[in-house]
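Take a look at these structures.
Bear in mind that the values in this text are calculations on the coordinates, not laboratory data. Since the model is a prediction, treat every value here as computed from it, not as a measurement.
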Structure 1
Amino acid sequence: MSIDVDVEDGIAVITINRPERLNAMDAGHYAGLSRAWTRVRDEPEIRVAVVTGAGERSFTTGADLKSFVSKPPELAEMWLTQKEQLLNRGLEVWKPVIAAVNGYCLGGGMTLLLATDIRLAAPHATFSLAEVKRGVIAGNGGTQRILSQLPYAIGMEMLLTGDPIDAETAARWGLINRVVPAETLMDEAMAYARRIAANAPLAVQAAKELAVRAREMPLTAGLRLEQMTNRMLQFTEDAAEGPKAFAEKRPAKFKGA
C-alpha cells in the first residue's frame, strides 16, 4: 500500500499501489503522490514520468471516501494552498507525464488524468467524474480542465451526470491518445517515454510550458515568449549537439545543459 517510484534511463515510473482498494488513495497516499511529483520536478536525471496503477483493474478511483468522510480535514487547511501539492492541483511539472490507464479512472483518477500530457488506456478502462452523485464536485482541477480538453457538451455531460464513458469513447473524443491491449499497455507507455527522453530535455520542458501557458495569455505575448525562449535555448550545449549529431548521422547525446 504505497506510491512506488522507480527511475531508470531518465524515466520515472510512478505506481499507485493499493490494488485491494482499486488504488483509491487516503491522505497518506496523496502525501506520497505529492512527494513523487516533487521528485520528478526537481531531479535533473528524470526527463519524463509514467503514472499507472497496480494490478489489472484500476488506474485509481481517486480519494478513498471512507477515510475522508470519517476524518475530514480541518477547515484551516483550506488556506494551506502549497501543502502537499499535486500535479492536478497546481504543482508545476514541466517534464512530460504519460498516463497508462489500466482500468477504472474515476473521480480523482480523472482529474489526475486531465493533468497528464499523453494518455494510453487498456480496452476495459472506464472514465468518470461522479462526484455530483456523492454531493460534491470534481475537485483538484476537475471543473477547471474538463472543458478545455473535451467539447463543451461532452465535458458538461460527464461533469453534470457523473456517468462513465468507456475507453473507445474516450479515444473518440480525444480524452486519451490511444486504446492499446492491456498486456502491452506499459510497453507502449514506456516506448513513448523513451522517445521523449531521447530528446533535448530543456527544449522538451520549454515546449510543454509554453504550450500550457498559451491557454492563459494573449497570442502576441505567447509568440514573444516563444521567441525569447528559443533564443535562450540556442546558447545551450544541447542546441549545438543536435545539429552536430544530425550531420554525423548518429543519435544525439543530450545533457540537459
Structure 2
Amino acid sequence: MTALGFLYPGHSAEDDYPRIEQLLGSDIRLTLVHTDIGEDAHRVDALLEMGSQARLAAGVEELRLSGAEAVVWACTSGSFVYGWQGAHEQIRALARTAGLPASSTSFAFAHALGEIGARRVAVAATYPDDVAGLFVAFLKDAGVEVTGVRGAGVITAAEVATWGLDQILALAREADHPDASAVLLPDTALHTASHIPALEAALAKPVLTANQVTVWEALRLADRRVNAPQLGTLFTKEPIVQV
C-alpha cells in the first residue's frame, strides 16, 4: 500500500481525488486534509494568505497520522503566487514541518511537463488575467515557453467548481495554439478527473490538469509509477530519458 497525502484548500473539486484513486486501480490510498481557505478569492493578497506556512502546517499532523509517505500542497495559485523562489521556500517549510517529501501543484506542472517532453504550452486558466500571468511567469522560470494564455476571470473557487465539460473545453480551445504541445488547466477547484480523455481527444494533444498532476507528483515523490490511460497521456507516457 502506498499512502499519499494532500493539503487541499477548502471544498470545491475534492471529489476528483476519490475518482482518481479509483482510476489508478492499484494499492494506492489518497488522503485529503482540507486547509482553511480564508477568503475565497483569486486575488494576490488572498492567495498569499491561503498558502501561508501557518495554514499549511495546521493540516500536517493529520496527514502524518494517516501514514502518508509524501505530501503535496494541492493548490496551484496558492503556490505560484509566491514566485519561483518563494514557492520553493514554501515546500521546503512544508517538508520540514511534515518530515516528509513535499511539493505543490505548481511544481507538479513543471515536473509533469518534463515527463511528457512538452516545453511549449498553452494555458487555459479560470483565473483573472493578473493571476494567470503569475502562473505564466512561474512556468517561464521552469524553462517552459507559453504560446498563449487565456484567463476566464473567475474570482472564486466555488464558482469554478460548478463548471462542466462544455465550459472547460471551450476555455481550453480558446487558449490552444498550433505551436503548443500541451494545454494546461491549472486550477485545483476545477473538476477534470472524468474529462481528461475527452479533452485530449478534442484537442489532439496532451492535457494537464491541476488535480491530475497533483496526484502524479505525489506518486513521483513516493517513487511509484502507475499506468492509468483514463487519466491521460501523463499516466501512459514513458518517461523522457535525460542524456
Structure 3
Amino acid sequence: MKKILKNSIKAFVFLFTIAGFAQNQNTFTLPIDSFYAKVKEQKNPQIIDARSSDEFAINHINGSVNFNLETKNYAEYVARLDKSKPVFIYSIASGRSGQLAKELLKNGFSQVNDLQGGIAAWIGAGKPFYSNSKSKLTLAEYKKIIAENNTVLVDIGSQYCGACKKVKPVLETIRADYGTNLKIVEIDLEDNPQIIADLKTVKVFPTLILYKNNKIVFKKDGSADLKKDVDVALAH
C-alpha cells in the first residue's frame, strides 16, 4: 500500500512539473536582443503595447497596437490576434505586460513573449520607435555637460514609471548635500527619447549613471542604495 501511495505521489509530482514546464515553454520574458530577433523573424509581428493610451500616444514601438486588461473593448483587440502565431508584449516594466501575457496564455495563445525592461530596453537599444516629440537634449549637448562638469549624476526614466518617481526625493537629498559640486541631469523618456536611444546603454527605468572627470564611475539599473553609492564614490 505504501509503495502504491509513493508511486502515486511521484506520478502526481511528475505530471505537475510537466504541466508547469509546458506552460513556461509558451511564455518568455526575453532580453532585448532575443525579443528583437524574434520580432524580426515575423513578417507581420503581433506587438502589443500594454501601457496606457496616454503613454502610447507619446511614444511606442513601430507597428504595435495598444491595449491592456483594463481596456474597455479588450475582447475585441484579442479577437483580432492570431492565437497560432507569437505575440510580443511590452510596458514600462513587467507589471502590465506580464499580467496580459498570463491572460493571453489562458485564452489559448501558442506563444507569448514579454520584453524584459519594456520600452526602456527597446529605445535604449536604439531600436526603431515612434515619438511625437523631439528630444530637448542632443547627444552632443549631453557630452558637453559631462565634459564641462567634474562630477555628474544622470537620472534616466519616465514620468509614468513608479520606480522612477521614488528616485526624485533621493536626488533632492543628494542635491542638498553636494550643491554645486555635483551636477544632476534628469532625462525623461517623454521629453528626450532620442538621447536615450543614442546613448545605447539604458536597459530599464530608472537608470542612474555617475560620471567623474568625464568617466563613468558607476551605472545602476534601479535606484537601490543610490545615496550610499554616490557618497562612497565621491569620498575617494
**Asked** Ranked by relative contact order in percent (Cα under 8 Å, 6 or more apart), which of 1, 2, 3 sits at the highest value?
**Response** 2
**Which entry (1, 2, 3) yields the derived value 19.0, 63 for Rg and Dmax of the Cα atoms in Å** = 1
